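K.L.:
For reference, the structures are reproduced in the following blocks.
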Structure P
Amino acid sequence: MEESSAVTNDHHLKNCILNEVLKKIPIFDSYRNFCEAVGQDAMDYPDFEFWYYRFYHGQMNFDYDRNMDPVPKTIMDMPIRLMQKITEHLDPVERTYLRSMNESLKEVADSYPIIFENILIRASDDYMRLELNDKMFRCSKETNGCILITPFKEVKSQENFMEKRLKTLTSLFKLPNIQVNHFSLTLFNGSPTITEVLPGSFHAKSAELYAFDMDHIFPILSAMSPGVLESIHLKSIPMDDSDQMLRFFETEQFKQAKHVDLKWYYKVDDLMRFSHLKSFKCEVDFFEAVDFQRIRDIIPTFKQFESCELKRANNRRDFDIRTIALALVPMIPFGFLEGQDAMKYPDFEFWYYRFYHGEMDLDYDRSLDPEAKTIMDMPIRLMHKIVENLDPVERAYLRSMNKAIKEVADFFTTF
């Protein structure tokens, strides 16, 4: 009786396959329909494929004995050189799937370094986005469990969101010899650390790191191999947190870096800490007066120096660009000139703003430009209006400029 029931069930499954063939449904779609109708474990895909193509070619014997057939070949019967050639042409994400199939394929996949161009992680207490090169994975917290969206499928799970998120990241960081050209991490407020899933070390050439709590950043930074990590963009440290700043300066990752971009205020005395860098970006403390001439004298002593970008906020509106102009006017791209007469301020201002807007042609011909306007091109009524609102001392400075302006200034009573 049990044998008869098994045969009936076997014939039922084959009838389902035959039905898909008769409808001329492609094999992958057919297998998906088959699994939805009878269950995921009713028949493995290789067996389904065998019967699908038998029926497709008109061989309708449901009781065909497969014991006389040769054992089907599998991927493991492939010559090792061919398998290595295939693995070599897989991208890092595809290689991670290959290594999860069995131990033998894992060894083949691991024989090649896994190199990502970009790894991006954005995480909060209810959401995570993971980008591996051009492939995106998202995990969102749901009322009962979570939902995981990959480039290949969407899966709803009863699993706890935090556990699912950590499993996803663990599967990434357990890869051996993982390398990445650019690693970006953002941990939003309320997001727990991912420190527990990090390997002892991994090779990243550049890193962009942000978190509300800097204690979550330092373990991640320390996992990156010093010397390999060339560029650090640190966006987390509060601008007035000197303790965290000093802690960063003491890391081997900073000491062996070539480029840094820091989002906090530094003092001129800290500048010497950047002496080993090729380039750096940071902000000057606007709470203190800045000695730009001292900055000008310090930076050329850096042996590896190529470029820098220093910012200074002007919240109190007490900053005059002429302060920088007077300090930097002796500088030219290939050395220094002595004296205050190297360049007049209007010419300095012209080149400053060209470079500021990314126009780097040092041989630009200004002779074709329209002649620059001066104060003498201003309508007389507007000039009168300006003079009228100057105090006597300011008016005295104004009248010393030239004869025409002197006449305008003298038009008004001085006292």
Structure Q
Amino acid sequence: MTDHYDALETREPAQREAELFSRLPDVLRKALAAPAYAERLKGIDPAAVTDRTALARLPVLRKSELPALHKAAPPFGGFVAGSLGSFGRLFTSPGPIFEPEPVHTDPWRGARALFAAGFRPGDVVLNTFSYHLTPGGFIFDASARALGCAVIPAGPGNAEQQFELIEAYRPVGYSGTPDFLKILLDAAVSAGRDVSSIKRALVSGAAFPKSLQDEVKSRGVDAYQAFGTADLGLIAFETPAREGMVVNEDLIMEIVRPGTGDPVAPGDVGEIVVTSLDQQHPWIRLAIGDLTATLPGTSPCGRTNMRIKGWMGRADQTTKVKGMFVRPEQIAEIGKRHPELGRLRLVVTRSGESDLMTLKAETASPGETLQRELAATLRAVTKLGGNVELVDAGALPNDGKVIADER
């Protein structure tokens, strides 16, 4: 049995670089058919963008800008040339940001990540990412089916029903957040249900610390991490080498100094910027707000693409909680709905092996009613539950920070 998805993964790095940049000019021409790219890239000669130095001269598009851009020119901010009907599915993510799904096979580039995690054609996969409005469930569903797997579209929650599906279909694979995998395994023990068919997992969307990795492994599940976004699909993934993450094929990744488009020195921490070569929906220098650093050399697994250390924090204050992005704009919206409050700060921590949000709010009139109303607003705006802590006026620092990720 081969150890690699295809020969592209083991190309000489120089060959990969040459092939990616030979395709880029045509992708740029396709991008320029969209009005927003035509404006942002005005005066650019696509034929001249054939290496990283030339690419670094193009402007960066920050993901944090997308909600305002999409609102100004719905639905995609003018960055998509094709008609809505030319896509397979149309999604929304918190912000809101709107995302189309291209119609070709494996549109989110996830089959490679599943293969590296040990999934193979013919496997049955329990997919517990949400299928409701956001692309998460469909990203992993389409990726597994592109690999040749059968997918149980379970979505998150409802452990009892999940157990029925697992005992009936005996899936060998799991895809979902690491938090929910632990919840499922714990609940199965408590309920005396058999989930032992699950032997491997591809997890994403939440922190997967060493303690949780070890616990999942002790339960007989070999779990690997993938790193992705709702815009780009799977960007990088772990391999059996367990040495960082390998960048996906058909993407050009740059690591830049946060707030700029300037590449950092190899090994320095910076913001991830991705250019995708999907001709139906290309992204040109999309800065996703996540920090990482490259690792030297190639992976012992034989894959030769760039390796990154994985997620190392946010370049801006946007963070990811239980697989969902939470943005400063959302905290501002909570403030608008409760104008009697002073400063707000959302603190993200870990409780056991799960993410925990606590909204700290300054008020001169604390009370249980306000606390309940704020908790309801927090859930309505972020689509996530969290605690509320009312503090005295002036208690929060005057440092401009509205989201503090303390995990």
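Readers should treat all values here as calculations from the given coordinates under stated rules, not as data from a laboratory. Just so it is clear, the structure is predicted and the values come from calculations on it, not from any experiment. Cβ atoms are built from the backbone, for glycine too; each structure is taken alone.
K.L.:
Given a value of -0.73, -0.83, -0.93 for log10 I(q)/I(0) by the Debye sum over Cα atoms at q = 0.08, 0.09, 0.10 Å⁻¹, calculated from one of P, Q, which structure does it belong to?
P.N.:
Considering all the candidates, the number was obtained from P.
K.L.:
If mean count of other Cβ atoms within 10 Å over residues 100-107 is computed to be 16.4, which of P, Q is the source?
P.N.:
Q
K.L.:
With FRET efficiency 1/(1 + (r/R0)^6) of positions 220 and 284 (r between Cβ atoms, R0 = 25 Å, to 0.05) computed per structure, which member of P, Q shows the largest figure?
P.N.:
P
K.L.:
Of the structures P, Q, report the one carrying the highest value of volume of the Cα convex hull per residue in Å³, for residues 132-187 alone.
P.N.:
The structure with the largest value is P.
K.L.:
Next up: Have a look at P, Q and say which one yields -10500 for helix-only ellipticity at 222 nm (-39500 (n - 2.57) for each DSSP H run of 4 or more, over all residues; to 500), as calculated.
P.N.:
P
K.L.:
Same structure, new question: Once relative contact order in percent (Cα under 8 Å, 6 or more apart) is calculated for all of P, Q, which comes out largest?
P.N.:
Q
K.L.:
If we compute Cα Rg over 2.2 N^0.38 Å, for residues 172-387 alone for structures P, Q, which one ends up with the highest value?
P.N.:
Across P, Q, Cα Rg over 2.2 N^0.38 Å, for residues 172-387 alone peaks for P.
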